[in-house]
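Any read-out appearing in this document is the output of simple, stated calculations on the displayed coordinates, not a laboratory observation. For clarity, every value in this text was computed on a predicted model and none was experimentally measured. Cβ atoms are built from the backbone, for glycine too; each structure is taken alone.
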Structure 1
């Protein structure tokens, strides 16, 4: 029996070591080193060295030291990697938003207002804008699906008296020539970015040029929570401009950040892991919790909330935000029965 336990223990240790070494390989391949060829070259060198150590060093003690030492070195190098705001960023995330708070007046520097002719052909425009918290009225959630139904990109939009909307999108901050990678999001490949923009820009890009399926849900939010949420977004973005962070698909994604900002604002932000990671189901969850209009079954509400047709009728003009809301159910006006949604 002791011999069996010893064999099982060695097998588990061997598997754990193998997983650790493979993780080390992932940290190289999905690092933020540029160009991509450099990462691939370093990965091949690392794997070649491990194979040489495994099969070329006959002494068990020396072989173990070589293999474990290599893993330790790669791990320490990974831990030492720090995020930066000083990279050759793609145009859509080139400016890190900053903010100034003067009582009820919030000035955001670096509000994106691009004018698109196609997804890749646009005129860049970054603006400084001032918002009055006393005129903040509504909170909307956009869910943009590019394929899978289990997860999507989530964007919140703050509505002000007079119809002005400010959308806030938490995104990967990609460098020039860099594309998104799900696996890269598990490592330190991307920095995190908070983008403030017109809906015509942030949402219109997705409805009219990327042809993603976008749903707009109007949310219940207590006025004080709504104000605190706006400030939470603004402060966090401002902090990122000084102290950058890595994007993490499991720990620091758009969905995780939204829930953190809600929790920080006094709303309900504690969801289980499935709800957090599979944000494609947020519409269903919010409906069940009384945050969305309850006058229709959710399937009908969801169908009405699909805005692509309305978005594409008039293009990305000044009436975009008003047009995509025509015929949409309003947010509940009364406090939801679920006390946890306070």
Structure 2
């Protein structure tokens, strides 16, 4: 278990403690207010959600462009980008850090990903490791690298107000919705954070013939339990796959720098004095086991190896950590 902030920083924190205490007190007041708002918004969204017919896909391919774990010859990064292809269309889900780091462009080129062949783009949430880097995050403008082609009027679906670079038709998703290619969005679900304020995140799901539902998250900030609850408001099909981010930096963070475990410190959705722990992980493992999907595909970009190992050992489903460069096919055996 690593310290969220290295002891080397502690003397400086002590000296700056009067300012830090005031800062954290203000953040905590806002955090508590946003907790109530997020709960109210999510409850209203669940009540408002109505079933709709999901197309039955003959197959669904999920190609991992960016992930913390990677196949040989591919670059790893603590970010997310997946390409989905079905018999009805294609969708690019998240774009990692875009051109801020080399993984997205390198891996996309190696995989032969071309924006001309992508029908739409979907961004799970407007954090820099999903929407194209720091500049994109600060400007609320999704940045898809030109190295994989230029947009030509494709829709870019985002869960809160923002834009996208180039000739995209940006559309804000505000409720569960069927998307092109036979895919669907849960619509935004909210989570309060001490440092980041309120975050809205949407997850992708689709129905595969003879198998059931495939649910994929970006970070899973609203919790996988809430995301599944929303999906089950839309469809009563069995859940075949749950994958993507679960956000369990229990013992360490990905991308820690200068002795600061950023994910453990900033991304937990808990008060600043609390940490994500094994009890939290046990609750989610238990919830997934109750759902009983055939397969679980966790992302390592926001989940530590300790948590991944527990998932692999304790989940009743076949469990495999996603790896950049790999394609997962969901299709009923012929």
Structure 3
């Protein structure tokens, strides 16, 4: 093989045209999923202090933001809800009149081609903030929670969810949800499993946004230990075996190795979740003038794609779509 001076790698980096022509990894708005936080009321757009640029929105304001999103080429959203009332079993998560169900129906009425992912969990709807039913000592009960998660998934599918995404990290949750969907006429509804969801400090701002912080303890007894890569791959394998159609790695930035390992081992589609803490860190640094926000966001999201993610859930989706030419 020729070496320098015959071989000059910089020849193909010399102009913007060459760099664009030969770019190996691309990211377009259609590969991004924009989350929204839905709250009761009308005309509500309540800024989230920990996540500049994001807000708790009433259904009408979510619809308006989704219309802008679709116009810019983003085709999918995932919804998180702030209910008026919470209880021990998170009944608002599976009520036909729940905040998410109402939002889905209105979005489908106004934007019938919009893809909607329904998050299947209970933490936003329980008065204790944990992702399942608890016993008198505060331990999260795995098997009783499975029945509740099945009810959530069916309720979301009935409301118009195109995909359901279990995030509670209960053992057997994918199989339980698949059986519940199949038994109620939703055999064609795909499951996107939060298969490798780590017990991460990067979730902090989300808990403010969704008002879902646990009232006691933490979630380390069911979310994954951050140091464990082999365990993450085992979780993914188990979820695929139970019927998951796609899998997710959450968070993304500190777990690019998990995305890459999953890409090399499994053929299933992979979604990365660029979570609230990752978003907040960039926003804070950009507001302080320490970094160029656009370049940082582009580099992060391309890194997730390069690691093997087919799609990315990110709070930067709308900004990226609006500014893709300059970023």
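Work out which structure the value 2.3 belongs to, where distance in nm of label points 7 Å out along Cα→Cβ at positions 144 and 296 was derived from one of 1, 2, 3. The read-out was computed on structure 1.
Just checking, which of 1, 2, 3 has the largest value of distance in nm of label points 7 Å out along Cα→Cβ at positions 136 and 312? Mind dumping the intermediate values first?
Values: 1: 3.5; 2: 2.9; 3: 5.0.
Comparing 1, 2, 3, the top value of distance in nm of label points 7 Å out along Cα→Cβ at positions 136 and 312 belongs to 3.
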